[in-house]
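Each structure below is given as structure tokens.
Values quoted throughout were computed directly from the atomic coordinates according to the rules given, and no laboratory measurement underlies them. Every value quoted in this text rests on a predicted model; they were computed, and no experiment measured them.
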Structure 1
Amino acid sequence: MRKAVIFDLDGTLANTDEVHKLAWEIALRKMGYEVKVDIRHLLGRKTIDIAKILIGESNAEKLASVKTEIYNELVKTLAKPKPCVIDLINRLRDVKIPIAVVTSSMRNSAVQVLKVIKVEPDVLVAGDDVKLGKPNPMPVIEAIKRLNVDPNESVGIGDTIYDVMAYYSAGIREILVVRSSVPLNEEEVRKYDAKILDSLCEISDWFEFF
């Protein structure tokens, strides 16, 4: 029996995957670095972890801080809910299914985005709430604990392989992956028996799933 749903935020509930990419690019250039990689492949990890991958340890904290400041300004005007998000959340509320949001974003950024898209989860676990972020299962395990449910009673929904890995390692076996701007290796995703959706509208269309 499904007793809870755990959502990723950026690229899943909100269109902010693209906003994160833009903020990283602006922050890198502001600090004098060239953008040499496709940042979309890193989205889903904690901010500080991405910063370390991009420029190494020495200036990572500064880059993470600059990026977060830029991002928090951008989301005020650019953040929007993904298609069918509000309808799906309302339906879950109607059937008394608790909702958690597990995000690699900093808490202040996540709270701001959730306010903009008008989603109020029962539980929010952000990147600065736990020591290790996705793909490590620690944030998902924390959400399950706060929801007071078992992993096999939970559904995990995200848009990246890091979401899938975190859900699976936490014991969740019902995993849905929603396409976003983040490149998706479908073969890798299906190794975890995850179902790939074009949008959350597909869940609304067959809501008997819950």
Structure 2
Amino acid sequence: MKQTFKPAGKVLKGFLWADIGLTVLLMINVLIIGFIGAGEAFLNYDVVVSLVLTTIVIIYTIIYLVWLYRVHNYLQEMDPSYPITPGGALARVMIPLYNLYGVWNVYSTMANHFKKKPSISEIGMRLSKYVPIYYVLFLTTAILNSYLSRQPIEEFYSSLWFIAYSADIALVIMYIMIIKIVSAGLIKFSAEKNDSGSSADFS
């Protein structure tokens, strides 16, 4: 079975690290503007950084969906009884309101299936610990960003933006950790399955 999720995961992690770097720049900008003030040139620079970050977010969101689809396709190739289809996984994270349940369901289901296999049960346990942290950060950033998007332009450099950027970075770090641990679980299980030459599955 071709591990098509691996290259997508590597590219995705690269964009996520770029997100962190640019968000740190925006946090520094908030501090500079808040304590020192800034001229028009600096504000224009801040706008450019924000636009680049927005572009990167759009790109890695698309790559993330590709990665998620390929991960679930691989899971079903290894175990046809896996309960979430690739399309079902995309629906769970893309459909508004439904994704409040779906985001949790996608990763908790994956963690539970990993825990059923002795060789990757520890990975499943670690993933299950990541899920609630990821979910809380997912909700926190969604609420904060929704609130800030409705604020007047003069509030763009308030302390709340610094908090929102910090939460965004924490969420992206959790994304990276989840991508790494999911990939590690799939690769380890696949290697064991190939070495044994058996038709073992998660059940």
Structure 3
Amino acid sequence: MNDVVPDSIYELLGTPTPAAWLEHAVTELPRLLNDHANCEKKAASSALAIMFRYPQDRPLAAAMSRLAREELRHYEQVLVLMQRRGIEHDSVRPSAYAQRLHAACRRSEPGRLTDTLLVGALIEARSCERFAALVEVLDDELAGFYRRLLRSEARHFQSYLRFATERAGDTGERLAQLVALEAELIDGEDTVFAFHSGRPQPSARQEA
């Protein structure tokens, strides 16, 4: 186990990052970094959406504001890294990972907030686990970059999960359902390679 990644993340996730995804990632660094940059923007947007939707929950709104700022700093750091490597920042086709998880969220309260927070926790947990896996296979510069991001991603995971538990009480059954869906997406074959995609098919589409 990585000494920076909390054991609770490995215990939560239903499946590890497939070796096939890691093998593909090292051959698709421009796409990996482009999608990572987009993921940081989306993470900031998701946190801001929670902040605007639940302004009456001041502790939650304040935490989401801080989280969004940190995600945007990560976005800027990815762009600097890409520029240093001569990689253009292009729009890329995302995987269905986040969309499928958010689509599973309930539409009425209080279930909507609970599910949104649990999905946020799962996405952050997977990001942290995937960062740790990438550290083992990438060059020194990229490995160091992802190692530096590990602590903040772990903290974001813990924050989302804590708020879900504080607001909803026992979330075990619902969390288990979402964990199963997340594992299915990660372990299943994917036609698109992206930061949170599943096992790449041999003919995985690489278009922007």
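Here are a few things to note about the model shown:
- Origin of the derived value 14.9, 50 (Rg and Dmax of the Cα atoms in Å, for residues 15-94 alone; candidates 1, 2, 3): 1
- Test item: helix-only ellipticity at 222 nm (-39500 (n - 2.57) for each DSSP H run of 4 or more, over all residues; to 500) calculated as -23000, pick one of 1, 2, 3: 3
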